[in-house]
Structure P
Amino acid sequence: MEEINILNMFTLHKKWVETLGEEGEQLKLDEVDLSVFGFSDKLVEQAYLIDCTFDALKLENIDFHSSLLASSTFRNAYLDQCDFYKSDLRYTDFSNCIIKNSRFSKGDCWEATFSNAYVVDCNLINVSFYLTDFRNARLENVDISVSSFKETLLNGVTLKRIKGIEEAFFRSINIGTAEKPVLLEKEKARKWFLDNCEP
């Protein structure tokens, strides 16, 4: 797909959002490498960006809320003050990212990957972390209130100043590997979180 074509699609999407769907056209892209575009002036809320590539981008103040980003990759990206509120992040890859001051609340992170990521000062309230991979990640000063954890991979994770552990829903966590799981369920999972959280 040509660059000029995609830029035109961004323009039409901006009009679609601003006119509440009366004009323009919703942005729908599949398997497109977006790492060649600057995003400082792009409106991407409520977009369909499936299996797209955002690798190594510097994304600041980008609003992705209510977007479908399933299977997209943000590997090695830097994200600051980005909004993924109510976004579909199933199978999305945030490995090796630095993610700061961003909101993921009410998002779906089913089988998303945050391995080796640094997630700091973020809102992770009411997120579904089913089979989400946090191996060797660092979570610092994040709020996980009313989020649900099921078979969430946490091997090697660093937890510091985590808020909302008592309010989170722990069905199970995996402190082993994907190949050799060591599952802790319910209150044992919560206790592991509390015991492994640094002040």
Structure Q
Amino acid sequence: MRLYDSIGPNPRVVRMAAAEKGISLDAVTVDIMAGANRQSDYVARNPSGNTPALELDDGSIVAEITAIAEYLEEVQPSPPIIGTTATERAQTRMWVRRIDLGYVEPMANGFRATEGRRMFAPRMKLVSEAGGAELKAIAADKLRWLDALMSGDFVCGDRFTLADILLFCFVEFGDQVGQPMPDGLVWLPAWRQRIAGRPSAAA
């Protein structure tokens, strides 16, 4: 398998998931700052132009980070990052969905419309800078919501899952692009330290 990799939180999710499962991926770095992911040779592989993309041994491509993580789980179920029972898998997917839609999307789009505007404006339609600020506020509110709900070591209680990987990679990214975790949180700071201490966090 070959991973079309780059800087940014999305590829980090896949690298971290692979590391947790002990899967070695041959990586090809795509220079997204230079727009290489928008060039015809890459778009032929992945029409969305996003990174990462996983090229399988038969030459087919799997893109989108949750789909890639699901594929890795299918081909190597242990150790699990999604779950070993129907209930565990449903719970993980529920929290991945909540984190993706409620936090990741507004946080990332808020960044693209503000600090990242110079890079992204020529490449995609963006909300206004004022709209970007509102999206940042929505993302911060979702972190407060998560913080108030969580009580165990991980998002899914005592199970480390893809939900933790997704949330961690984007919380870390947010901290780098002007969206640190809001003040007054109780659970998330200690959780972040626990995840940062895992060997896969260096992937």
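Nothing in this text is a laboratory measurement; each read-out follows from the coordinates by a stated rule. Note that this is a predicted model, so its numbers are computed, not measured. Cβ atoms are built from the backbone, for glycine too; each structure is taken alone.
Observations
- Comparing distance in nm of label points 7 Å out along Cα→Cβ at positions 132 and 180 across structures P, Q, the highest figure comes from P.
- Structure (P, Q) behind the derived value 1.8 of distance in nm of label points 7 Å out along Cα→Cβ at positions 76 and 172: Q
- Value 32, 16, 14, calculated as semi-axes √(5λ) of the Cα gyration tensor in Å, assigned to which of P, Q: P
- Among P, Q, which structure scores highest (criterion: distance in nm of label points 7 Å out along Cα→Cβ at positions 44 and 148): Q
- Entry that produces 18.5 once mean count of other Cβ atoms within 10 Å over residues 68-75 is calculated, selected from P, Q: Q
- Structure responsible for -15500, with helix-only ellipticity at 222 nm (-39500 (n - 2.57) for each DSSP H run of 4 or more, over all residues; to 500) calculated and labels P, Q on offer: Q
- Comparison of P, Q - label where relative contact order in percent (Cα under 8 Å, 6 or more apart) is highest: Q
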